[in-house]
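A.B. asks: Below you'll find the structures, each written out as structure tokens.
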Structure P
Amino acid sequence: MKISGVIITFNEARNIARCLESLQEVCDEILVLDSFSTDATQQICQTFGVRFEQNTFEGHIQQKNEALKRASHPWALSLDADEALSPELKQAICSLKKEQPQNSAFTFNRLTNYCGQWIHHSGWYPDTKLRLVTKADAQWGGINPHDELLPTSQLSVRHLKGDLLHYSYYTKADHFNQIAYFSTIAAKELFERRVSSSIVKITIKVMAQFIKTYFIKFGFLDGLAGWHIAVRSAYATQQKYHKLRKLWQNA
């Protein structure tokens, strides 16, 4: 069972070393597909001896499918640069390699660190992800920037023990910067799909997002961090549909 670790990057000098280090024990190859970073991402990758290639970024889904296509081995383990395998998950994958599974794909839970705190509620955990597949039997889909690895054939999906550790936001500013970035991409994607937006729709969706995150998904159990996540998730929803409404007005 030969596995290619696959990562896409753009200016990920803060995160990439931790990600690569966690993959070294389980992957027979590590491929980093970069979007012409201007920081030290390339130099850090070269110290790990990985395959470092570059490709013009056209969208998260497109870039991840390109990386999947370039992987050398039949199996692909896809991570984001701000993710890393927990020791338990690394052990589970190493045990799996001895098993030589057939017609299978593998999921695991993702545990997110928010400004130094691990989040176990708020709709952020277990956040199960499909990330280990035979590359011939899966492709990335979804709606940019929220990509999803999807099987393209009938596979037996199994769950592995251990967590995919996600180091999402180090500061409040990181969160707001990503909201600004992702909401613009999401609004454009929704506009292309002819989804409508209005003040009433925005109001309902913002309220629903807060209630879902803080109450239904038990965000209050995450303390102050849970409150911040709920408020900022609602704000992200507001920004996405506000920008979508502006696109319709300009059209």
Structure Q
Amino acid sequence: MEALKKILVENNWFTSREVEKLFTPDIQKCINECTRPSQADIFSAFENLKPQDIKVLIIGQDPYPDKTKAHGLAFSYKNGEIPAEDSLLNIFRKIREDVGIENSYTNLSAWKNQGVLLLNTALTFVPDNKDFHINAWRNFTNQVISKLLETKIENKQPLVVMLWGKKANEIEVLAYKGNKQEVDFQEKYPFIKILRSSHPSNNYQACIKTICNGEISAFKDKKFKPFEECNNFLRANNVDMIDWKTE
């Protein structure tokens, strides 16, 4: 557990004192009992990635239940040779529609290396206690995102936030309700672009859903172009675009 805390401190996410406060008994329970990913991989999304280096934040729900896939990066497979299924297959289809890139390699570390934080709302998973883990990580996830937003304000850096699914769209620090709250958010965070949609899993594709401030796009809607919009926003703010190739 000390090694996990060290990752957060050494990469400028939190001070040692802040980390101790964040590691509540519930978080420690999640880490101790987690089966996906391995304990060493729980914070791999943060390793060698400081808040000031992040251009894009992609948020999913929780780690894959499959041990051969989960490795601490949302939507990424630990073994990149495993063929894409369900969520990642739909993500690859969307990338092909948006920017014309064909992907088959399923480890997304190449995105992380360009400044994409692949974060789940829950960082651990056990088959029979899923809801407890999702609830236990809620405050931690909010603190991570708050830290990232603060860093972007201080440095006047742009950030694209992709929120995929109900859990992601309900994250407290990003879940404004009503037109006034949305305007207030944009005034406070002028360099932040939020792209909301349903989850890319086939279980969430059927329709547009109402979450937070009105309707959000269905991920499979061809009019929804998150990867194209992301790069257009980065380019407009004089930041290198993301190459969405995975190898």
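A.B. asks: The value 1.00 for FRET efficiency 1/(1 + (r/R0)^6) of positions 1 and 153 (r between Cβ atoms, R0 = 35 Å, to 0.05) was derived from one model only; which of P, Q is it?
C.D. replies: Details: P: 1.00; Q: 0.65.
This figure was derived from P.
A.B. asks: Turning to a different aspect of this structure: Upon calculation of log10 I(q)/I(0) by the Debye sum over Cα atoms at q = 0.11, 0.12, 0.18, 0.21 Å⁻¹, for residues 49-192 alone from the atomic coordinates, which of the structures P, Q produces -0.45, -0.53, -1.15, -1.40? It would help to have the intermediate numbers written out before the result.
C.D. replies: Details: P: -0.47, -0.57, -1.26, -1.52; Q: -0.45, -0.53, -1.15, -1.40.
Value -0.45, -0.53, -1.15, -1.40 for log10 I(q)/I(0) by the Debye sum over Cα atoms at q = 0.11, 0.12, 0.18, 0.21 Å⁻¹, for residues 49-192 alone corresponds to Q out of P, Q.
A.B. asks: One of P, Q was used to calculate helix-only ellipticity at 222 nm (-39500 (n - 2.57) for each DSSP H run of 4 or more, over all residues; to 500), giving -13000; which? Walk me through the numbers before you get to the answer.
C.D. replies: Values: P: -13000; Q: -11000.
Among P, Q, the structure yielding -13000 for helix-only ellipticity at 222 nm (-39500 (n - 2.57) for each DSSP H run of 4 or more, over all residues; to 500) is P.
A.B. asks: Computing FRET efficiency 1/(1 + (r/R0)^6) of positions 105 and 177 (r between Cβ atoms, R0 = 35 Å, to 0.05) for each of P, Q, which one ends up highest? Present the calculation step by step, with values, prior to reporting the outcome.
C.D. replies: Values: P: 0.60; Q: 0.35.
Checked P, Q; max of FRET efficiency 1/(1 + (r/R0)^6) of positions 105 and 177 (r between Cβ atoms, R0 = 35 Å, to 0.05) sits with P.
A.B. asks: Compute distance in nm of label points 7 Å out along Cα→Cβ at positions 89 and 113 for each of P, Q and report the one that scores greatest.
C.D. replies: Comparing P, Q, the top value of distance in nm of label points 7 Å out along Cα→Cβ at positions 89 and 113 belongs to Q.
A.B. asks: Additional query: Work out which structure the value 19.5 belongs to, where mean count of other Cβ atoms within 10 Å over residues 25-32 was derived from one of P, Q. Display every interim value, and only then the final one.
C.D. replies: Details: P: 19.5; Q: 15.2.
Considering all the candidates, the number was obtained from P.
A.B. asks: Still on this model: Comparing relative contact order in percent (Cα under 8 Å, 6 or more apart) across P, Q, which is largest? Walk me through the intermediate numbers first.
C.D. replies: Details: P: 19; Q: 22.
Biggest value here belongs to Q.
A.B. asks: Continuing with the same structure: Comparing P, Q, where is mean count of other Cβ atoms within 10 Å over residues 129-136 highest? Mind dumping the intermediate values first?
C.D. replies: Values: P: 20.1; Q: 16.9.
The maximum falls on structure P.
A.B. asks: Work out which structure the value 19.3 belongs to, where Kirkwood radius over Cα pairs in Å was derived from one of P, Q. It would help to have the intermediate numbers written out before the result.
C.D. replies: Numbers: P: 19.3; Q: 18.3.
It was calculated from structure P.
A.B. asks: When mean count of other Cβ atoms within 10 Å over residues 9-16 is computed for each of P, Q, which one produces 14.8? Could the numbers behind the result be given before it?
C.D. replies: Working: P: 19.8; Q: 14.8.
Going label by label, the one that fits is Q.
Each value in this text was obtained by applying a stated rule to the coordinates, not by laboratory testing. Because the structure is a prediction, the values reported are computed rather than measured. Cβ atoms are built from the backbone, for glycine too; each structure is taken alone.
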